[in-house]
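> I've put the structures underneath this note.
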Structure I
Amino acid sequence: MPPPDASWSPARTALEQRIEGVLSRLQEDPRAAGEKPSAARVAVIGGGTGLSTILGGPDPDGFGVRGIMREFARVQVGVCTTDDGGSTGQLVRRLPMIGIGDFRKVMLSMMDPARLARRYGPGIPAAVLLQRVFSHRFGDRAPTAAEWANPLRVLPAEEARSASPALRRSLAALAGKLPAELRRRLFVPGHCFGNLLMAAAVFRAAGGRVDRAPTAAALRRGLAEVASVLGVPPGTVHPATAVPGMLFYEYVNGVAATGQALAAQCRRGCAVRRVGIRFSARPAASPRLLAALREADLIVYAPGSLYSSILPVLLVPGVAEAIRANRRAVKVLGANLWIQEGETDRSFREESRGFWVSELIEAYGRNVPGGIDGLFDAVLSASLDAVPASIIRNYALEDKHPIHLDRGRVAALGVLPVEASLFHRLHWRRDVMLHHDAERFAAALRTLYEELAERPAAAPRPAGRGKGMVPPPDAAEGHPRIRPAATSGAPTAAARMEACREALGRIEVRPASLRAALEDFLWKHADIRAEHLACVRRVQVVPAAEWARSQEWDNIQGYYDPETASINLHEQAVETPQSLMANFAIALGESLLGRYIAEKRWPDDPAGACRIYEIRLLPPGERTGWLGGRALEDFLRLAQMQPREGDPLRWWRAVPHDSGFLPCGIFFGLCYAWYLDNRYTPALSMEMEVLHWAPSRLLPYQNRSRTRHRAVVRFFRMRVFG
């Protein structure tokens, strides 16, 4: 490994000592980093809890603000817009809109106590009341008409009475009257009240239309209305883009899966190669965000999910270019503390462990067009030196491990490594938990900024040239790479779900109570196309006493009957949500083949060395499957079938006497379900693990299996899921 730039070595040590000196005085002197906020222009980008945490928000003790809002007087924030989980996910499921949940968290962290006092009166606990209202979750019910007319009704009566008339009027006006269709889509159980209020403001600014995404101007007006109610300085919170989009993840095993929430829940068992965004229209970055990035003195990447909070902002065309164009700004990456399941729990360099800090930086190099050049000057990482081993051990028992700072490799990438005590000892001693402390992070950030900003031109900051980067595998590995990182023309999540609901509505479901669970399944798996339901007429649960399907080849409790075009589920298959989803996924996959076989048989093998499995296909005009003729033949070859010479409708396969065998339909269904979520088919998932390993580490017969499995993945990725 090349040595770090020698000109940085002494300064790095002195800088870290200076930062620790400031942090050691914070408890006694909250202004240890500076007597008053820095006048530097700061642009922060990110999403999720990490972004709102470091921004700080109103001090709970009533002494101004905390975090970055305390240390810097001029802060603007660019927010990720691709969240599709939780309450936000339910909104984008029903409305053509960007993910809005992170805006709620950011705005609550940017409330200005002075503005709140001027608007609602001194002595009114406006910040606390607004926090409580905007964070209230309705659980298994929707808001009532009375709660919508007066949002303070979700609070205890005594607490609500402490609100001023001005606060009551502002919240009531923010809720406002809603068009009937918008109200129908918003008033569903499980939402966070703040998300509902923000969505209502945005669509009201768009004229109440729900048939298309709000324009950038409507989104700006709606968010500005919310910001005014919350006492957020105007023009300081910007969406990365107003165009709805969904993240897709490309894994090293060749699978490309859509949806942030699914990636977080589904352990693919292998590393993420890269991510991208499928936008519903041509994406345009917020002009105000681009201006803030070009004019900033300090650009901060908030600690947060690598692939689902920071990269989605950088992948919006124009954002990375604006950051690179600003050669004056100090650019600091806030490193994550813990690896994240589904994202950084598998190293790209070594599958047996999670990420190091250098791998966070390398991931930006793999994903951002143009690499890391001009994106980072320094990385600010949390030191674990003073943390008791017992706390680290307790986290490890929950399969959570820290992302350690590997100084040499980070420096070799052209980025200054900075480590500091970013945890508040009182917090981890009391809560036995570790998380970034807003005051300590902000004080360390300010100290770091002031040190680097004062450097003379003769000692330029590193430019992040990407030395030592790990290049992504190319198509020679057996599957095409996704290009470009941002595409347009995909349907919004709401439009896709509307098409799926229409397709599901044409299917008879017995019992009818199963329909909601099937719709949830279709929402969870955004790669399923509405056309995939075309060959299904009925979904029904079959009592155990009536289950007559042979289990000679499998013990799956869901299958597709091509004669009746029905998906049959064993009554035990619907006992748990996971079992229902797994068996329905397999059967839905089988349905794509439809009715295509005229005859199955086991003819005698003259040599007696093995068994022969043979099928005769229906003529193309008599088939009912979703796959075309060429695609069906390609799949049969992947299932190790081959056509009889001189008879293209007859296909056969030799099966050794002592080996197992999967008929084509079952194999297709298993592969379809595995591609959606490898947890649905544990047995097939074990076979597919060979895809995680480099050919040089496998035996010859394993490499043959690996090549065949890669061809299967490529077929499903390109021909089935598009």
Structure II
Amino acid sequence: MIIHLSINNYMITKETKYNHLINEKSPYLLQHVENPVDWYPWGEEAFKKSHQENKPIFLSIGYSTCHWCHVMAHESFESVEVADLMNEAFISIKVDREERPDIDKIYMTVCQMMTGSGGWPLTILLTPDKKPFFAGTYFPKKSKFGRIGLIDLIKRVKTLWINSKDELLESAEKITSSLQNLSQESPGDTFNKRVLKKTYNQLLSQFDSEKGGFNESPKFPTPHNLLFLLRYWKRTKEKHALEMVEKTLQEMRKGGIYDHIGFGIHRYSTDKNWLVPHFEKMLYDQALVALAYIEAFQATRKDIYKRTAEEIFEYVIRDMTLPEGGFYSAEDADSEGEEGKFYVWSKIELEKVLDQNEIELIINTYNITESGNYLEEATRKKTGKNILNLDQIQVLEQEEQYLKLEAIRQKLFNYREKRVRPHRDDKILTDWNGLMITALAKGAKVFSNLKYLKIAQNATDFVLNNLKKEDGELLHRYREGKAEIEGFLTDYAFFIWGLIEMFEATFNNKYLEIALELNKYLLNNFWDGHIGGFYFTSESNEELLTRQKEIYDGAVPSGNSVSMLNLLRLSYITGDHLLEEKADILSRVFSEKLETSPLAYTQFMIAADFAVGPTYSLVIAGDSDAKDTLNILEAVENEYLPNKVLLLRKMEQESPDIDKFSNFVQFFDDLDNKATAYVCINKTCKPPSHEIDKILEYLDSNWEK
């Protein structure tokens, strides 16, 4: 008899042979638990065994929704032939990059240094002392088309380790030394408007005027590029900045990168036209892209941007939200062994679901053809499958047409729900949850939507109850009732960002208080006391080859970029000039890199835009439920005012509780028993006013003309 056991939701049997990953929580590691490769998790046991048996380390880094990680696993790591070679030559370690971004960032840097590129799966060969001597990404099982296969690579490295070990060790020492030297910063001058203009010009030079976005392909959403451009438009009234934002957001919404049936955004487009996506859906993309659409709505008041943000939220709430609060990490690109199978449609399949009039409408609207537009990966031949995409955004802006399409969409959604869904990575990550809380809180404010606020509150409470320790430390990952892994810079930076947005959405000082506590913990444990800037890991984290400071804003912004804006906003909210001084030091630490290539650091440039100013502090003194107070708040939220902080001094309280946290609001009273706004520009205050038009005039002054 075979006895079935359920371990971490992965069914195994008593007869199944499994490796050392069996006690892990990571969905990615558990996907490899039955590989014949004798995988170990990252830890002392593996490195001790490497020393004892005099074997190098085969380090493989990926994540559970990574398509090419699956391909390499099926092709090689499930092969007994490959496994036997690996087990003989190496001690093999699997790492989930989403659980251990600290490890991933170091060895990805090594890969980029050695090969000029990077990606996942990431393959690194190490000495028993964790020092790299070889790096690459995906390897086929067998050598072909001039690309070395894994079998030949293993045999070659085994021979070198036996016959030329000293040369490999010397190479590893040189690579490690080069890696450590990369971490040296050269502090310079503070920012000015010139670097903002340089960033704009670089974005303009790389903009695709035909299809939006930047560069040719692949195209990533990179929302911080768009958020920077919106601020530059606000600052300078440069119409091309806004045009770049709108063109990109509209082309993304039309393209196959957007899920027209179930909503949400796929990770990136493999082509320049936003048509063929890499189909996985990441939580961080939903959050950051939603933020871009929200701010575009504020800037233009065009309903298509509001509707798109709301649709993204609908997807996240429906498919990515834990019942207890908190958000899952990702959904895979693959189902039933095929990338995109869940999302694509044949004309015949559509005809089974829809009536004739509906078929004609969807064919004409979403570019459906008999031969299809989705090519088979290996042969590049048409499959008869279609990725839905639009020619015109206007069809979504015409109410009668939109309602017809919405009825069809609902039919197709219900039909699609019967398909085998892609795998969902159900771990909860503090940093990505912080981003989603940020987006929902901002959406709640701008759209006056209490549902979004409630969901953001639940997620915030989930993190505080499950991923925050009593001493103020955050943990990085939660799964199946267990929180583990010391928090990284991004966990603190992104969650603090979410708390600041929650504070401005609710004026509940609980969120401000926790944000300040976590910011203090961050400064005490991550700040470089010699040069300045935040390390990615705290002083108590595991010691790796180097302690990195990350500034690059890739698919996800860097912790230093977000922290700089957090420091500035908290300084303007509280009046604590020491926080602003930290932000100034932070900007100087990385100024040389930022001046050289600002396009790589657009989230940091958003913080620089805030620092350069004009920056606005708006304090409203009034009864929090009074109509005149609410009218001012609504008017302010209807304006695009990215460089402001907003406080409410609740005059129904005998001693307004915001006074405990902010050292400059105590004398801001409601005048004549009317809600009164106090606008300060670059810390110089205008006369108090009850009049909404005058308040908005103050908030739109001091910009470049």
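Nothing in this text is a laboratory measurement; each read-out follows from the coordinates by a stated rule. As the structure is a computational prediction, the values presented were derived from the model and not from experiment. Cβ atoms are built from the backbone, for glycine too; each structure is taken alone.
> Can you spot which of I, II the value 48 was calculated from, given it is percent of Cα pairs over 36 Å apart?
I
> The value -11000 for helix-only ellipticity at 222 nm (-39500 (n - 2.57) for each DSSP H run of 4 or more, over all residues; to 500) was derived from one model only; which of I, II is it?
Of the structures listed, the value fits I.
> To continue, here is another question. Here mean count of other Cβ atoms within 10 Å over residues 35-42 has been calculated and equals 20.8, so which of I, II was it run on?
II
> If P(r) over Cα pairs in 10 Å bins from 0, in percent, for residues 195-298 alone computes to 13, 32, 30, 21, 4, which of I, II did it come from?
Value 13, 32, 30, 21, 4 for P(r) over Cα pairs in 10 Å bins from 0, in percent, for residues 195-298 alone corresponds to I out of I, II.
> Same structure again: Of the structures labelled I, II, which one yields 12.6 when mean count of other Cβ atoms within 10 Å over residues 163-170 is computed from its coordinates?
It was calculated from structure II.
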